[in-house]
Structure I
Amino acid sequence: MMLAEHGVLVTAPLPTTLLRLDGIVRQKGVWILHNLRDRAALTTPSFREFVSGETFHYLGRGYRLKVAKGGEDTTKVALRGGLLHVSIERVLAPSDRAASIRLALSHWYRRLAGQRLPQMVEGWANRLKVHPTAVMVREAPKRWGSCDAKGNIRLNWRIAQASPSLVEYVLAHELAHSVARTS
């Protein structure tokens with residue numbers, strides 16, 4: 001089963017009956033709906049003002065943004081006390097505020113994804129007994145992840161916003177390509 005553009009695409013070997021497929025889909029219904037909801041939350045563009053009170057997700061959990069002026073000459077991001085704190089430059093012009101916060105959040109997500117995702121890949125790689133050549137965290141316009149013929153795993157940093165179960169699914173899916181090549 002794969003999440004398709006507007007629903008679910010089910011593929012199976014030719015001898016599989018429709019009755020059997022219907023049973024599998026019904027059995028996995030809750031999982032399918034959960035993942036469709038997570039995917040919609042990640043792929044539905046939303047207008048952001050980058051102001052206090054907006055919600056941003058990290059590993060599936062929503063955190064309220066708390067913007068405050070700091071004494072630093074750079075914008076900083078930290079997750080503390082259940083809030084996503086962004087400390088902006090005191091001298092930052094109001095017209096530059098949203099862009100500065102957006103950029104700081106993007107760097108923050110990339111840094112955390114770069115730390116956390118390779119660790120998660122390693123766990124799945126050990127379970128599946130495969131060894132990816134490299135794990136890279138990048139920005140992709142449409143994909144959450146990919147695995148090339150050389151065993152390089154590329155992950156979109158935005159996946160760090162999704163629920164842990166969806167992140168695990170993407171990682172296992174990409175590593176499964178390596179399993180298929182070595183079989």
Structure II
Amino acid sequence: MKNKLRKELKEKRKKLSPEYINQKSELIYKKIIESEIYQKSNIIMSYCSIQNEVDTLKINKKILEDGKRLIVPYIDREKDIIIPVEIKKEEELIIGKYNIMEPKNKEKKISKEKIELILVPAVGYDKVGNRIGFGGGYYDKFMSDYKGIKIGLAYSFQIIDEIKSEHHDIKLDEIFVGE
């Protein structure tokens with residue numbers, strides 16, 4: 001079921017126009033930076049969007065401009081984990097193995113406990129915070145003992161009625177939707 005839904009939602013996202021992506025991403029950007037959660041958070045883990053995801057580039061720039069600490073995940077596929085790495089400027093990112101921007105210098109690790117807010121990527125979400133990720137389980141493992149706030153970013157079509165969650169799935173606290 002999850003795999004079928006994942007495929008359908010990825011297909012829909014693949015067909016989005018640049019105008020749609022820009023318009024909805026701008027709405028989500030404004031919701032985030034105006035939110036109390038963002039305002040109160042100083043150490044924020046975001047991600048580098050790919051394949052027509054809600055654009056996080058502007059959000060990531062804003063985090064840095066506001067003097068907050070930007071954490072970007074490095075996925076260590078050998079160890080099957082996410083390593084949170086702090087970056088101070090965009091130039092510290094390179095294109096990684098799966099065409100995803102990742103930190104050049106993996107040495108600037110930060111402990112998960114210090115992160116106050118995580119922006120979590122997903123293919124789909126339901127109304128109560130369950131998500132369908134990309135199938136690797138990296139974020140669920142990373143967030144299994146995470147105590148901070150977890151937020152998803154979504155286009156309206158990515159919100160579905162119900163996602164059957166499994167015992168290892170981690171619920172998000174909130175979803176910011178571009179509508």
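Taking mean count of other Cβ atoms within 10 Å over residues 8-15 as the criterion, the largest value within structures I, II is that of II.
Quick check on the output: 0.20 is FRET efficiency 1/(1 + (r/R0)^6) of positions 88 and 120 (r between Cβ atoms, R0 = 25 Å, to 0.05), derived from one of I, II. Which one produced it?
Working: I: 0.20; II: 0.65.
Answer by label: I.
Quick check for you: by relative contact order in percent (Cα under 8 Å, 6 or more apart), which of I, II is greatest? Write out the running numbers ahead of the final one.
Values: I: 17; II: 22.
The structure with the largest value is II.
Have a look at I, II and say which one yields 18.6 for Kirkwood radius over Cα pairs in Å, as calculated. Source structure: I.
The maximum of distance in nm of label points 7 Å out along Cα→Cβ at positions 16 and 168 over structures I, II, that is, the highest value, falls on II.
Tell me which of I, II gives 3.5 when you compute distance in nm of label points 7 Å out along Cα→Cβ at positions 24 and 112. If you can, show how the numbers build up before the last one.
Numbers: I: 3.5; II: 2.9.
Here the read-out was taken from I.
Determine which structure produced the value -8000 for helix-only ellipticity at 222 nm (-39500 (n - 2.57) for each DSSP H run of 4 or more, over all residues; to 500), calculated from the coordinates; the candidates are I, II. Here the read-out was taken from II.
Throughout, read-outs are computed from the coordinates displayed, never taken from laboratory work. Just so it is clear, the model here is predicted, and its values are computed rather than measured. Cβ atoms are built from the backbone, for glycine too; each structure is taken alone.
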